[in-house]
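Given below, in the form of structure tokens, are the structures.
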Structure I
Amino acid sequence: MKLSRKAKRNMAGYTFILPNLIGVILFTFIPIVYSLIISFTNWDFTKGFGNWNWVGFKNFVDIWSDKWFVDSLKNTIVFAVVVVVFTLIIALVLAVVIDRFCYAKTPIRLALFMPYISNVVAVAIVWVMMYSSWGPFTQMVKKLGVDNPPQWLGDYKWSLPSVIIMTIWGGIGYAVMIYTSAIQGLPRDVYEAAEVDGAGEIRKFFALTVPFLSPTTFFLVVTTLISSFQVFAPIQLMTRGGPGSSSSVLVYYIYQSAFSFYKMGYASAMSWILFILLFIVTMIQWKQQKKWVSY
């Protein structure tokens, strides 16, 4: 059978994407569907695939009376909001300052970007030592006159803020690089006109730079928020969700429920709650962008 030229081109294209498509189906699509199915069951995966106990929506109802889930959800929301706000504000200011006022821009940007590409295990271990009783944070607080400084990662009130500080430090470099790429494409003639009109640096920053960079900010808000909702490694390596539930987040509690308590159906239900929450937040951001994003 003779094929048209368009059909041949389509077949060639599908042939090229077939390996990746197979991988997506096997390792993404099928596990997603499977997790939805087992979220309606009470399944201990150590007993094999045949030992399913269908419970309907019980898992989705029970999680809201689970104190650990509620605390983890609150911690996740606090973590995501604080990380997004402070990371983007600091990164935007640093990107503008480096671009406008600094020499040796490339080494400075590289130094800021290094924590982002560094091994998360090594970074977490270094920060654990920095938070120790003989670390710089504790010593600095003692120098300020505090006789009994907090134990940071072992303190109920300070464990989550301590992880947040490390996460902000590690994510600033990526946001600075993205902002830098956008800043280099801004129209210089507009800034020159503003200078002629007598606008200062602060005025130009708020009246020109911030609106011009709003599409970049929107991109970073969405991506940083999603990654913050899915934080796992820093919690696992630094606090293990403790003390108590003070630093437990949703992804870590999902991991504990599935692989420590063997409640795979319960963990899958929480995973879908997290997915729905992320979907709603992203859709709200997508709708609200029309009010503050200028293209």
Structure II
Amino acid sequence: MVEIFLKTLPFFALIALGWGAGKRGFFSEEATAYLTRFVFYFALSAMLLRWTAQLSLSEVFSWAFVAAYLSASIVIYALVIAVAMWRGLGVAEAAVEAQCGVVGNVGFLGVPMLALLLGQAAVGPVVLVLACDLIVFGSLIVILITGSRGEGGALASALGGLIRNPMIVSICLGLAWSGTGWAIPGPVDEFLGILGAAATPGALFAIGASLAFKSAERLSVAGWISFAKLVLHPVAVAVAALLIFPVDRFAAGVMISAAALPVAGNVYILAQHYGVAPQRVSASILLSTIASVVTVSLVIAWVAV
């Protein structure tokens, strides 16, 4: 446990560095937004494109893996929605809380950290978890919010968001290139390597800097959501992957580790865009990220045994 904690510590130290820069005013909220945009559209996309181009679809895709992850995630999603509606919330707010309960920071934190801690073999499973989050839950929240408001074109909006998402595009392009059987040309590979190398420090610094501008209001609700994300979600995924579906032990460990990640920052972007409980999401991201310093280390130490 101590060894894993020490290995994860540099990742969280980079987040803390970004938080300090934001709190001290060295990095403004506007500067953080531009850094996040650079990582999202360029550095992380280059990393994903380069990694997936070296995989084959047969290595990445597994029906058992997808079934285990989605079934467990849907159970937690439904549970968080049920609790929210029991508290008297509407569909839109309940959907946002449920999104926080199952969508972790796989892109900015999980992809670089799990690949380094668990090895390059973890890339395929991490990419598959990321694809499930983006395609299934990224579409579901848009459909639920717009549908609850009686707005038309909910499905078209969800599909449009997927097509414009650079992570989805880079994964698809990488797998398409992999399907040709050709190696990436040397200069292109070096270009993607140099650009992709900025993803890990840039993403972690951006996470921390953005946390400096997050609100800590509504901590009781944020505590429940963080518990659902950091504890209930990985437990449900572990049960599905290890006891119900025939998922490879290593891939199951990667899936469980990805499920243990804190609430994703893009949930806040969606909440802010639709005007649905952004302060609640902000507090959940802040609290779950702080708590994940311990919980993620515990989960990775367990799956790495």
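Only the coordinates and a few stated rules stand behind these numbers; no lab work does. Not measured: the values here are computed from a predicted model. Cβ atoms are built from the backbone, for glycine too; each structure is taken alone.
Numerical summary
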| item | result |
| --- | --- |
| Which entry (I, II) yields the derived value 22.7 for Kirkwood radius over Cα pairs in Å | I |
| For 1.06 (Rg/Rh (Cα atoms, Kirkwood Rh), for residues 199-278 alone, calculated) the corresponding structure among I, II | II |
| Structure responsible for 30, with relative contact order in percent (Cα under 8 Å, 6 or more apart) calculated and labels I, II on offer | I |
| If FRET efficiency 1/(1 + (r/R0)^6) of positions 31 and 239 (r between Cβ atoms, R0 = 35 Å, to 0.05) is computed and equals 0.25, the structure in I, II | II |
| Distance in nm of label points 7 Å out along Cα→Cβ at positions 191 and 271 - structure with the largest value, from I, II | I |
